[in-house]
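Novice: Next come the structures, one after another.
Just so it is clear, none of the values below were taken in a lab; they were calculated from the coordinates. Just so it is clear, the structure is predicted and the values come from calculations on it, not from any experiment. Cβ atoms are built from the backbone, for glycine too; each structure is taken alone.
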Structure 1
Amino acid sequence: MQKKKILNLLIGSNNQGKIKEIKDLLPNHIQILAPSDYKLRSPKENGKTFEQNSLIKAKFFSKKTKMICLADDSGLEVDLLNGDPGIYSAGWAGKKNNFNLAINKVYEELNKKDKNW
């Protein structure tokens with residue numbers, strides 16, 4: 001039985017930076033598509049883990065486009081903060097996904113827990 005080659009792959013994200021990161025890891029012969037190519041917005045990520053949120057996105061986009069979809073979810077987990085911000089990392093960055101805002105909030109929370117962290 002001959003293996004089928006994947007020629008087209010939908011990346012389950014509307015984050016152009018994330019799409020580029022994933023694209024750079026894949027073979028050049030694969031045509032990468034994004035939800036924006038189909039005018040699709042991202043689904044509500046209401047999972048309790050990174051894995052659940054990844055599956056929500058992959059299933060949603062795959063169902064809408066009938067394509068194979070690769071999705072991921074990631075964030076920052078800090079042991080001293082009991083794993084926070086975790087799946088809520090984007091929320092800590094504010095509406096404009098400001099990384100500096102998120103890191104400053106992490107520093108604030110760490111200082112509340114232990115000034116000598």
Structure 2
Amino acid sequence: MYEPHVTLLATVVAPPRHIVTESGVPLLTMRLASTPRWYDRSQGQWRDGETLVLNVTCWRTLADNVAASIRTGMPVVVSGRLRMRAWADQSGARRSALEVEAFSVGPDLSRGVATF
């Protein structure tokens with residue numbers, strides 16, 4: 001079975017959360033948002049589309065490097081696997097959410113500069 005791979009250009013909208021699991025594996029989660037924009041010539045103004053908000057998970061060395069490099073408000077480029085996560089909430093209702101398990105994260109250099 002194939003897993004869908006995606007590349008996102010988005011903004012970090014909450015502080016990344018960096019922990020070490022009970023088994024000693026570094027884990028980082030962060031929330032990204034992206035809002036498409038286009039120029040509406042008939043109205044003479046910019047328009048915003050629907051905002052997409054996704055959780056991104058990073059493991060191991062990537063988690064440590066993202067924790068040291070990426071902050072809230074930064075524009076980023078993320079490549080990874082698109083996953084559906086399912087769970088039951090406190091009332092027992094089934095919930096699901098799309099998430100990205102990242103294999104690469106970096107600053108979006110079309111919107112600023114960075115030093116490596």
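Novice: Which structure, out of 1, 2, was relative contact order in percent (Cα under 8 Å, 6 or more apart) derived from, given a value of 20? Don't jump to the answer; show the numbers that get you there.
Specialist: Numbers: 1: 20; 2: 28.
Matching structure: 1.
Novice: Can you say which of 1, 2 returns -11500 when helix-only ellipticity at 222 nm (-39500 (n - 2.57) for each DSSP H run of 4 or more, over all residues; to 500) is computed? Walk me through the intermediate numbers first.
Specialist: Working: 1: -11500; 2: -2500.
Attributed to the structure labelled 1.
Novice: Out of 1, 2, which has the highest value for distance in nm of label points 7 Å out along Cα→Cβ at positions 40 and 80? Mind dumping the intermediate values first?
Specialist: Details: 1: 4.1; 2: 3.4.
Structure 1 comes out on top.
Novice: Still on this structure, I have one more. For mean count of other Cβ atoms within 10 Å over residues 8-15, which of 1, 2 scores largest? Working shown, then result.
Specialist: Details: 1: 19.8; 2: 16.5.
Going through 1, 2 one by one, mean count of other Cβ atoms within 10 Å over residues 8-15 is largest in 1.
Novice: Of the structures labelled 1, 2, one was used to calculate semi-axes √(5λ) of the Cα gyration tensor in Å, giving 27, 21, 13. Name it. Could you put the intermediate results ahead of the total?
Specialist: Numbers: 1: 33, 14, 14; 2: 27, 21, 13.
Among 1, 2, the structure yielding 27, 21, 13 for semi-axes √(5λ) of the Cα gyration tensor in Å is 2.
Novice: Also, I was wondering about something else. To which of 1, 2 does the computed value 42, 14, 9 (Cα extents along the principal axes in Å, for residues 48-87 alone) belong?
Specialist: On the way: 1: 42, 14, 9; 2: 32, 28, 18.
For Cα extents along the principal axes in Å, for residues 48-87 alone, the value 42, 14, 9 is produced by structure 1.
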